[in-house]
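Once you scroll down, you'll see the structures, which are given as structure tokens.
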Structure P
Amino acid sequence: MSAVSTAPSRWERFKQSDFLYYFLRDKVAMSSFAVFLLFVIVAISSPWIAPTNPYDLSSIDIMDAELPPSWMEGGNEHFWLGTDEQGRDIFSTILYGSRLSLTIGFLAVGLQLILGIVIGLSAGYFGGRIDSFLMRFADIQLSFSTMMVAIIVSAIFKASFGGEFFSQYAVVMLVVIIGVAEWPQYARTVRASVLAEKKKEYVEAARVMGFKAPRIMFRHILPNCLSPILVISTVQVANAIMSEAALSFLGLGLPVDQPSLGSLISIGFTYIFSGAWWITAFPGAVLVLLVLVINLLGDWLRDVFNPKIYKG
């Protein structure tokens, strides 16, 4: 009797895939992924590895305000990167700020995904007036920048519920603002993929078998549209983090007592000309590095999923 051949597992198929092959050959992609993974691990572990807790007022001493980094004259060995104007450890606030910025970035992109996929699938699959209405709505949405939406929404909420309410729910508000402002990017991408996929034979076969539209859209068409969604997601995470930083810098984002990378840069900007450059410089460098590695990963994914331009 011949031995029954077993299908390879998902892990075996992944190890033999072109995706992993190209990834292991690309040093820039590997380096970017390693740095990004380090960011995520450090951000998650910040409550355990940070020397101090910037949220704990008992650990803050105003007498330690604006101390330079430990290797400079006047520095303290307990504060590696110096302190801010409140006496908080810059290194600890960067760790906590990275976690908050990444959290807002991922949650905002998650909201964009949900809205963009549902609207893009509906517009591409049904077509006609539904497509025209949804895409015109997306065009109107794109005419408003994230900053404009943030200003309008924050003004409405502050006038209706007060500044204390907005500060308490600032993270949720930023996720909603950035998510609502950027969903058309996903909707347009998904719609374009659906228009190409819905003409294929497997979709016609699903219709003949009597499957309802939601099942055809989400069970059959959507899995074949994941490649462009994955590519745009990496770019959108970087954009969401930059949007949060910009809004916080303008005073429309997180309050002072919730240290994100953007709020740290905003706090330190007023002190940069007084000599306390480290309050802004170190959070700014971390933000630039984080956005850079995410964008490099996004560029690599775009090239891999487009074999016509990828040269390995």
Structure Q
Amino acid sequence: MPTFLLPVTLRSLSFASSLLHFTSSLTSSRSPRIQFLISSTSRDLERSLRLRYPNLLAAHEHESIPDWSDPKDLREALGRCDGAILAASGCGDDVINLPSNSSEEWLQCEQNVATLVSKDHRVVKLSWTGGFVGERSPSAMGRANWELEEELKGKFNGEMNWSRSLAFVRAPTGMDAFLRGRLFDLVCGRTLSMSVKRGRIAFVHPLDVAESLSALLVKETFGGELEGLYKLTGPEALSFEEIAKVLSEGVGDKVNYSYFPLWAVQPARWVRGVPGDAIEEELGVIRALEAGVQNGVEIDVVEELLGHKPRTFREFVAENADAWPRADPL
């Protein structure tokens, strides 16, 4: 039975749970044909997954949990596994909730795993920076994901069929970006003040990403092959003005859209003490989004893997309508 190492951070716990949920629905829950070895710095994270999906976890409940921050632990864990899943980011706000933090726990986790995997492993790497993965990307997280992808490709140097053992899954900004950080605060404040005016984003539902990743693992395990690059998006590209309308209908309270001029971003951030490099990153990301870097709608992969159309932003808002309580004005 193939076993995949699944490093889990606090940030990725919810996504990991969704991944296991869909995997259990695609295989027999009593005798699954895929298992996961959880690697975490916290036993509580592994325990929360074990309570719900005990048959999918490779390790015994009393065994020690391999710590992804310990190279020795990680090397031994990889020695027990056929492959690894790099999905420690776990949520779709890597580009849009700025400033980026290069010391993010999930990034260190994935860097550690990428360093130790070998060409004998089957590796799936997920990123939520679709359109921003590149050496000169304005997004720090986009550059970090590019570096991880390049390092993983290097593991298969000289292999003609590297893509059969390595897959990159790229998603644009996730709809769950509205459940945390600045976007969450703006929705609760009922004013979506954004510097992206004409740009559209094909926001993707996090459950579609988890379900697609699960289907990809099952497909590969049952005799299919990894095909290199998979692009996942939502079914429609929306402007922030359209998003505000959908949010208004979903929460039952008016959410206004307000355009915050690009020229005003820098002085506004300076006043709040935001470092200059972080401001430059934000300006670069805004310009790229305005130019349409995440407006492409590509649903063929999702439909092929899942057999249904991607979930809509309207559905996402309906599912989370109570998640945005109105914030009292200061």
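54, 38, 37 is what came out when Cα extents along the principal axes in Å was calculated for one structure; which of P, Q is it?
Of the options listed, only Q reproduces it.
Taking helix-only ellipticity at 222 nm (-39500 (n - 2.57) for each DSSP H run of 4 or more, over all residues; to 500) from the coordinates of each of P, Q, which one would give -12000?
Q
If distance in nm of label points 7 Å out along Cα→Cβ at positions 62 and 150 is computed to be 3.0, which of P, Q is the source?
P
Read-outs throughout are calculated quantities, based only on the coordinates presented, and are distinct from any laboratory measurement. Fair warning: this is a prediction, and the values are worked out from it, not measured in the lab. Cβ atoms are built from the backbone, for glycine too; each structure is taken alone.
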